[in-house]
Structure formats: structure tokens, C-alpha cells
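> Alright, structures below, take your time with them.
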Structure P
Amino acid sequence: MRIHIVGASGAGSTTLANALSNQLNIKALDSDDYLWLKTEPPFQTKRDLSKRVSMLENDFKVYQSYILSGSIYDWGDELLECFDLIVFLWLPPEIRIKRLINRDYERYGDLIEVGNAHYDMHKAFIDWASMYDQGDTNIRSRKSHELWLKKATCKVLRIEGDFEVDKKIEMILDFIEGDSCK
């Protein structure tokens, strides 16, 4: 099984991928590990496009069954055929943004407060993430994801709403069992 879980930042794709990976006993991968170079603070410098695609293709060959979380919509079109199923997650913006703020507090603590070292980075990230539902195709947005999903050659399962992780796993497994994407 080769699954890609995608959605807005804060929609829970990584959390779901890790939980589903444990349940199915297959490898969980995250697009951020391919997209971003290791920096401090993280998520500052993108890896060269050909390198990230090559790294991901290599891992797909190594693992054969995998769950990729995160978005590759603007750099991974040639990888679309590497999936049997794409799961699109959507959450209301107020839930996502609250999660992202909490996650940044967990990562950076008070450094994201006004006047502190990571405030500008945090604010820019939250502003960017807040644009997902109304943003155009020049950013990671619902519109961008919808256009990208139309290119998919595999089945797409949409999970829209605030469901517990266990419920999302149940929805995915029911979809797989009821479909020919095994």
C-alpha cells in the first residue's frame, strides 16, 4: 500500500500518517524531511528540487509500502503515480491555526512572543497558513491542492471535518477494504 496524506498545515497529516503507519506496520515518511534542509531554526532553506525528488524516489523504492504525509503539490507531480491512495484532509481554519500556534509554542516556547527571536518567523508562518482556504494557486492553498488532486491517477479519499485520529484511520481502512486500491 502506498498512501499520501495531504492537507493544509495543521490539518493533521503527519499525526494521521504516523498512527496509520503503526496500525498497518508500514513506513511513515514526511515531505518536510525532503523539502527542507536541516537548519536552526528549522524550515528556513529548501533543498534543491531535483535532490528532494531523487531522495523521495529512492525511499519509495526502499520501502515499497509507505505513507507520505505533507504536501508535494508544487514539486512532486512526477511522484503522483507512486500512490495507490491520496487522503485529503480538511479542517476549519480556526482549529488548524490554534493547533499551529500550540505547536510553535511547544517547539519554541516564549521565543515566538512579540519582540522575541522567532516572533517574525512565527507570525509570517501563521499569516501564510491562515490563507489556505481563500488563497490562490500561487501558495499552498485549498485551490492548489484541488487542482493537484485532479491530476491524481489513483483514488482520492476526502476527510473533511474535525474527527479523532482513530475515526480517520477507520474511514481510511473502510475505504481501502471497500475499494480496489489494495
Structure Q
Amino acid sequence: MTAFGPVAWPPAPIRTERLVLREPEARDRAAFIELFASPEVGTYTGGPRPRDELERAVPEVPGQRPGLFVIDLDGAMIGMITLDRRDAERPGHVRPDAGEAELGYMFLPEAWGCGYAAEACAAALDWFAGALPTEPVVLCTQTANDRSMRLAAKLGFTEVQRFEEYGAEQWFGVWSPVTPSG
């Protein structure tokens, strides 16, 4: 059981044209630390975390939990994707009972601008749509994060609302695997 009911976790690795979405392994630890310590990555996520703190805190096999995919390019981690339940206390929901699946992603700066995020997120959304075909997926990003805003549009997310959170304007959108008829 996972945060998404009876969906088996982890799924078999998901292969795209260039990438593999897989569960984390011990060899990914250094890349996890780099991801969370990176000032560029931290720009829209609350800032980088101190490397020495991460060295102490990150377990030998980081990120082992349902809903987290490592993005692997040629055998090395270049980023991660998460599918988690959105906290009911936060603003932004599309269901009256909240708890929607929320897509999150972080990539190492050297992987930016190559289309890897779009490729990996599309694969994760396809997997999710197959596993839970009627579930909407939401995404929240700062409006100032141009790259993330472009990715949301490219993936087919539709704006639901904007609100202030974490001292910045947030864009909140929804992606639904079922195309409405009519």
C-alpha cells in the first residue's frame, strides 16, 4: 500500500527515450546532496541547505519512499520526481476533500535546458494515469519560476488559481488523465 491506495510500489523502472525513472539506490546519495545543496536548485524551493548538514542527514539510500522516482541518465542520477498527497492545510485544491496527487520535480543544473524534465514528468504522469486513471494531479510553482511555468504548460496543466504562499505568488494547476467529453 502507498499514499495512493493499492498501487504497488516501487513500479518496474520506467524507460523513456533517454531516461530511466527508478527507485533510489545507495549510489544516488551524492547526487541527492548536490541537489539539495545547490543554490540554483534552491532559488524557488526555499534556498539551498548546508552541505555539512546534508552529509549528516541523508541516509545511505536516500529518498526510499512511495512516490519518489530518481531520474537516471546513462547510469547517473540527474534529478528526482515526486508524487505526493497535497497537504489539506495548504492553499490550492481541486477536490472538496483535498489530498490530490501533487507532482514535484528537481533537477541538477547541468541537466537543465535539455528537455529531461518534460520527458521524465510526462513518463511519470503516464504511469500515474495508468495506475489511477481517474485521479487528477496538481502542480504548484512560483510564478517567478519561468522554467517551471513553461514545463507545466508543456505537460498540459491548466491554471486553477494563484495565491500567495512562502512570500511569493504561486501558480496552481491541474492535470487530468481523463479527457472530458463534449
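> Suppose you compute relative contact order in percent (Cα under 8 Å, 6 or more apart) for every structure in P, Q: which one lands on 29? Intermediate values should be presented prior to the final figure.
Numbers: P: 29; Q: 17.
Derived from P, not from the others.
> Which of P, Q yields -13500 for helix-only ellipticity at 222 nm (-39500 (n - 2.57) for each DSSP H run of 4 or more, over all residues; to 500), as computed?
Numbers: P: -13500; Q: -7000.
Source structure: P.
> So mean count of other Cβ atoms within 10 Å over residues 98-105, computed for just one structure, reads 18.8; which one of P, Q is that?
Details: P: 15.1; Q: 18.8.
Label of the originating structure: Q.
> Which of P, Q yields 0.85 for FRET efficiency 1/(1 + (r/R0)^6) of positions 18 and 90 (r between Cβ atoms, R0 = 25 Å, to 0.05), as computed? All intermediate terms of the calculation are to be shown ahead of the outcome.
On the way: P: 0.85; Q: 0.15.
The structure behind it is P.
Coordinate-derived values only; no laboratory data. Since this is a predicted model, take the numbers as computed values, not measurements. Cβ atoms are built from the backbone, for glycine too; each structure is taken alone.
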